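Once you scroll down, you'll see the structures, which are given as structure tokens.
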Structure 1
Amino acid sequence: MKKLNVITVLALILLISSANASAKHCYPDDGTYCGTLSGTYTPDVKKDNPLYGATFTLEADFKADLESKMITITNINTSGSNPAIDENTLNVIATFENNGFIKVVATGKCGMGYPFYGEMIVDPCDFGIKSNSGYVIVPELNRETTKYDLKGDFTLDVEECCEELPDGTYCGTLEGTYYSQDVQGVFKLKADIQADFNSGIIRITNVDTTGSTPEIDEESLNVVAILNEDTGIITVTATGTCGMGYPFYGEMLIKACDFSILSSSGYVRIPLTTGGYKQYDLTGDFALDIGECCKELPDGTYCGTLEGTYYSQDVQGVFKLKADIQADFNSGIIRITNVDTTGSYPEIDEGSLNVVAMLNEDTGIITVTATGTCSMGYPFYGEMLIKACDFSILSSSGYVRIPLTTGGYKQYDLTGDFSLDIGKCGQTEVPEFPTIALPVAAIIGLTFFMQRRKN
């Protein structure tokens, strides 16, 4: 009997130990985890309730430092909420609770002045959302209030943060649009980006806003990028005015370690007839295609053909260009010959046409420029940037100037669509063995057959 009691006690100890082990919260490896929290809160009401169909939308960047147990919520965006959220009252915080879970709380008021509360419980073991709910308080006519429950539908996409800055220099293209759900129009932006992590300098060049509606006043446009080496974040800002004189602002946050775009947003301000202005939020949709810059110039001389068109979305016509190119990297001289503009409309005055190319050995960039006038007397300018190390075309753009009857001219932007087929000069392709052997074998066989017939 005593033996049985001992076994029972041991079993109970094992059971309690197992229960404690399962109750003990698991954590990922020590480190910092980054991601995006996004979703909606909706009132749990019937169709006849005035709150039916209301939605509180929330998107934010989420960062969890498990070693210090610090949770950071940044770049909060409530665009799409109906009624709109008063962002001046909005407060979103996250804390580690004593039970080992992460608690995220959102408080504030909607545009109608109704206070709301949202709560989310996150399991740091796998960053799964265990629960999300809340309430909104609506004043009644009798000065009392009614609390309506909110149902949450959220996702948390998290992975280990990359924090180390890359080495060397990276080159690429940033392209996308800013738009608003409240006003018509779209702001298009395309630019080359060069990130030199040795010097900490980020360069934005060849900015193109073609296709924006209303058009961007490019003289007012300023696009800059700054690297914060402490946070590892590249901040890209774009400021200026559109053709109607409305000022706008765009901001983009890029993780330097993997060049992923964390957020892109902004605003446009439209003047009111009564004075002042109304600000409308902009949402960005951008892509960044980037890789390590190639800098070493090739050896020897390369020959090929440059071919394509310049066109404008605002005026009819197309400027076609085809030319031979020879790049002598021993002398640093780039030659453009046999220029052909056949098919251009209006026709190009080839007597005025001048196409030249220059190599910048410091940047490794070949700049090709084309100037002249069309048969109608309109002057035009085209510019193309080519990476010498791999002969890829970085950009091709330009403009045409059309005189106005009142004097002066109006300038229309041109977009280039070109290809460059190039290789080492003097290299001819050697046919493969089957290409030579099969015809020769056929000739020998036919000769042998004819000889036998003759005999």
Structure 2
Amino acid sequence: MVEQSAEDIAGAQAFIAANNIKLLEFVYVDYNGIARGKTITVKKLGSHLISGIGITRAMFGMNSHDQLQNIVGMTAVGEVRLIPDLKTLALVPGVKQIATLMCNHYDTAQSLYEADPRLLLQNVLEKYADMGLKTIGTYENEFIYFKENEEKKLEPVDAHPCFSIEATGTFYHMLPEVLEALEESGIDAEQYYPEAGFGQHELSMEPTDLLSAADNEIRFKRVIKDVAKKHDLFTTFAPKPLLATEGNGGHIHFSLWKIEDDSNALYDESDEMKLSILGKYFVGGLLKHIKAVVALTCPTVNSYQRLQPGEWSSAYATYGQDNREAAVRIPSTFWGNQESSMNIELKASDASANPYLAIAGILLAGLDGIKNKILPNQPVDVDPAELSVEEREKFGVKKLPNSLDEAIEELAADEYFKKVLPAKLLEAYCKVKKSEVKFYDGMQQEKIAELHRLIY
């Protein structure tokens, strides 16, 4: 049953009136990590804050090229409803009198739509709350700026080295505008720096609850791209937009907090890495299912052009403290706030993912570790690629999937995920991703990178 509180409705109506809003976006994210939606005039809004907007059931069956896959219940026949989460109401930055809302899907009988990734994440978060835990985290995105050259072709805006102060000039003249736009979206930024790739930069977001973190990921990418356009720059978050330089990660940082006393459940002062036993169980579950998880966190053909050894992309299923070539990194804590800074980072992740699916997958894998007390193998403090085959076997280090096709097979074969993911969501997601594999099959590597650069 669809329910909107009177308080939330009144708050939304007051926001609309105070900002003289004329148009309202109803936004969702498909299995390709692409934000889609519909816009309604406020004059015709009526009861749509409660009843939502209709949309064809086919949309979750589409790949990134709008090719509809053969999935029962996701055809041209029938509708679902986009029901707005009124707590997400925000201005569209830089555009007067337009606001935006993130939405959940319901069927026409007012029941939750099982194929909806955002609803899945909310259900997973409830499982943690039932254990007395709340989740906090954020995405950490890398992106590359391009400019048109004299031949009207796109090329990276610069080729400065990582953390170069000279390279900061590329972004500094836009940064105040970006920060203002992010604030209008309800997002607080933390740190900025040029990254290792040609024209590559990074701007991190402040951690928040993980549902909001997923919403913020969509809005963050929009802000970065829209502000860049005003400065005649093109931006991409594609995992490997250029084969000749480092790819873009979309790393996910997260921590678990005890609701009863607001203490960090991942923190143990006596542990060498400051990681609690619960945290180790979480890591154990994540690594147990990591080959399936990357089908959700690295979900494009282009992802596996990036997810290779020696690319700073964490191509091996292992963990370690500050090991940036391990799939799971345990960041060292900061002096003076060790407990609050304790977190886990999944580095085998990029911004082509649906963030609700990606975060839900991580949390579900960690949940299996917590409930079944799965301990990880020994942490690794070297680049796993430098270990011999025998050493990798000793430490239980395995290579992550080499392709999207392989990752999808791992997801489809994972007995745990077959139980905890809604059947229709799992079926549709796998079919959509397999269609992407088919679309790019036989294509030149440079062309694959180019097309993903334009999509993401």
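Taking relative contact order in percent (Cα under 8 Å, 6 or more apart) as the criterion, the largest value within structures 1, 2 is that of 2.
Have a look at 1, 2 and say which one yields -10500 for helix-only ellipticity at 222 nm (-39500 (n - 2.57) for each DSSP H run of 4 or more, over all residues; to 500), as calculated.
Details: 1: -3500; 2: -10500.
It was calculated from structure 2.
Give the label, chosen from 1, 2, of the structure having the highest value of volume of the Cα convex hull per residue in Å³. By volume of the Cα convex hull per residue in Å³, the leading structure of 1, 2 is 1.
When percent of Cα pairs over 19 Å apart, for residues 64-255 alone is worked out for each of 1, 2, structure 1 gives the greatest result.
Can you say which of 1, 2 returns 4.2 when distance in nm of label points 7 Å out along Cα→Cβ at positions 56 and 328 is computed?
So the calculation was done on 2.
Have a look at 1, 2 and say which one yields 1.00 for FRET efficiency 1/(1 + (r/R0)^6) of positions 72 and 96 (r between Cβ atoms, R0 = 41 Å, to 0.05), as calculated. Walk me through the intermediate numbers first.
Numbers: 1: 1.00; 2: 0.40.
That value comes from structure 1.
Where a number appears in this text, it was derived from the coordinates with a stated rule and is not lab data. Since the model is a prediction, treat every value here as computed from it, not as a measurement. Cβ atoms are built from the backbone, for glycine too; each structure is taken alone.
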